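Just so you know, all these numbers are worked out from the coordinates, no wet-lab data involved. Please read all numbers here as calculations on a predicted model, not as lab measurements.
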Structure I
Amino acid sequence: MSLLETKSETSNLKHLLQMKNNQLNALLEATKAINNNVSADGLYQIYKYTLLEQIQVKEIALFMYDQAWKRAVWVKGNQEIFIPVQANFENYHTAKELSVEEQEIFGGFKYIIPVYHKQQPLALALLGEIQNSAFEQKEEFLEFTQIFTNIITVAVENKRLFRKEVEKKQYDKELELASKVQGMLIPKKLPKNTMYEFAGLYLPFKGIGGDYYDVIHINKDEFVFCIGDISGKGVAAALVMANLQAYLNATLGFGFTKKEFVENLNRKIYSITEGDNFITLFLAKYNIITRELEYLNAGHIPPILIHDDKVELLTVGTTLLGIFEELPKIEYGSIQLKPDTTIFCFTDGLTEMEDADEVQFGQRRLLEFCINNYKLSPEIFNKFLYERVSIFKGNVLFNDDISVLTAKFM
């Protein structure tokens, strides 16, 4: 080997050692930044700077996947390039040079560096042409880029997951608080005397729901009972329910006409939800002296009235509350209640509950149960009903809120 060749080989070796040393320093700096909890944007800046210096490319793109591909780093002028939906990612598992056809698909980038987590794509880096001075070490540079991209993107993903976990814990605390507040709105004790008796059953879906029932005394001779179902779930539904409960308790004794009362209630709900949510509501006023029951059914599943084995569905009323700013039609029903009459009110989560074969409990089974058991006290009636539906659904979880308000008039 000539002296010139020896010097050249020594020079190449020094260059390779310097390159490896620079790469180790880059990895060390990235690790320090991660340990010092540098932000995701800061890590992206480190990533961009390191690749521009170490790989000596003029064009870099880094995409992160979080339900959709999002561009995190971009060094390629003002060109708009996004991950093509037609790309088959099963073909890309390690850093490699793209074919001419693939380069057209990926916007002219020449190299691809994919990052996976548990077989799912996490990130994707794209590089342009490597400068001539570094091209001879192309394979080493791509290997380093694969490692470096993994370190940076996994660190960013861990930050995202940690932030998501913190947000989830905060959300769970808010749900727990909302559930407690909502539980306070559902009456724990309902009236029971020699003239009438009520019992309720409340099974919220996933801890917090939008069902509501109550019994509200207006004066010594009259009281109102109601059951409602707010569309939607979670905190929003609970807040609408709280507003409904507050409005009813605050205004029932104000002397509004029946028409004014329900119109004001509808406008109140509409002002809160702006038509995005609605309430189905059954509302009835009973006079102890005259035994007259006046009721309004606002789009709610009809309660079942049973007396002497005869069934009547309470359907008269109006449309859903909160859908329209003005209700198109309002009509009240009126019934003279005979002794030993039972009224069974419920939300549609009961009839729409499914068993393991996705068969609904349905109106027919419910009517059959009511006819066979309406002579029981409301409390025992609800207990038997809960046992019946529990047997029906088996191990299937409830898929909606279930609320029941059973009343017996002596």
Structure II
Amino acid sequence: MQIHGCRIHIAGSARPDISTELLQYGHTLIEALVRILVGKGAKFLVGVGKEPRAEGKPEALPIIFDWTVISTISGCLKSGVATPPSWQGKVLITVATQKTDEQIPQDRREVWQELLSRGAVQLEYIEPGWASGAVRRARLAELGDVLIILSGGEGVEHLAREYALKGKPVFPIDLDLGSSTGDGTSGASRLAGEMLAHPDRFFRLSCPSAVGELLTKMATQGGRSPAEHVAQAMIDLVEAIEPPTAFYVRLLARDHSEYSKVEQFFRNVVDLLIHELGYTKTEMGLSDSTHAWMNAQIFDNLHNCVVAVADLTGLRSDCLIELGYALGRSRRIILTANKGTVLPFDSKMLECYFWEDGTSDDVRLTQLKEYWNRNINRPPLVRPREIL
């Protein structure tokens, strides 16, 4: 998996009475991990808000890791290791509420303002009054590509479920620090044990036979393994997983009058962008057959892809059905069509990139990148319901 441009979500917590030595190890590990990831061009998702301390003492270490991630990113930016923003988005993404700003600790305000002034932060606001952690976590899971969790309780367990249901990799660290609120069922440390027994439930490797060695190297040994070694082992594991998939929904009938135009657009423009982003494409007729029935393969791929590129040129009914499934599944969707295509009512309510045959491929690629950046974080059609 290509780390450059990948959105890494880091979350976790520790119990208030955890030993200072173990808690410091956890912070050192997160710092080392973030520094390596920043150097490789990763983007980050993290919660922004309060920062509770061990035993409730202001001078003690924090028992959550959000601000450790944020301050490490800030330090990397100051030293020139990372340079925001890029067309793929800003280096730090968070889901905020109306209360977020007032919850930022006073001793973290300088770091926060520095990041804002650098244009390094993308703030996604949820509906007024929807302040529950579950709603924010669900939105973060939609935005992220990879989840890394350290200890914690119900919050990290919920995040792990959200990412797994979306077919995204989850990497729990085996260090047991408890949780800041004393809830859950041992959080990431329990999930790390499950990962050893069933790694395929958490991620898929390009070379499955390497999983045992990679997982062994990232074991913390209760805080005895050097944090830098564990961090590097985690990077090696992330880079070894299969690239995320982009599923193509498009006109495939070779006898259609617009087939050649669509084919040129995908081969000369879409393929280049998908490769640059580090995705692997799945396209019926070109990808290997994995199911006895083609329709089953189509919907299985749509169900588990990270992004669907749906081109409606020709207005084929099968493409419209597949677009509808992707929307219902809350997949990231890039909607395109040849200029002059008149989209059906429901579809035309979504922004579409209307490419033009005859325009240079370089221009179309630039236009598609601009469209991608505007729309890749588009929220799902239906917001979750919440009882306030």
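A few remarks follow.
- Structures I, II were shown, and helix-only ellipticity at 222 nm (-39500 (n - 2.57) for each DSSP H run of 4 or more, over all residues; to 500) at -14000 was computed from I.
- In this comparison of I, II, the computed figure 70, 45, 45 for Cα extents along the principal axes in Å is attributed to II.
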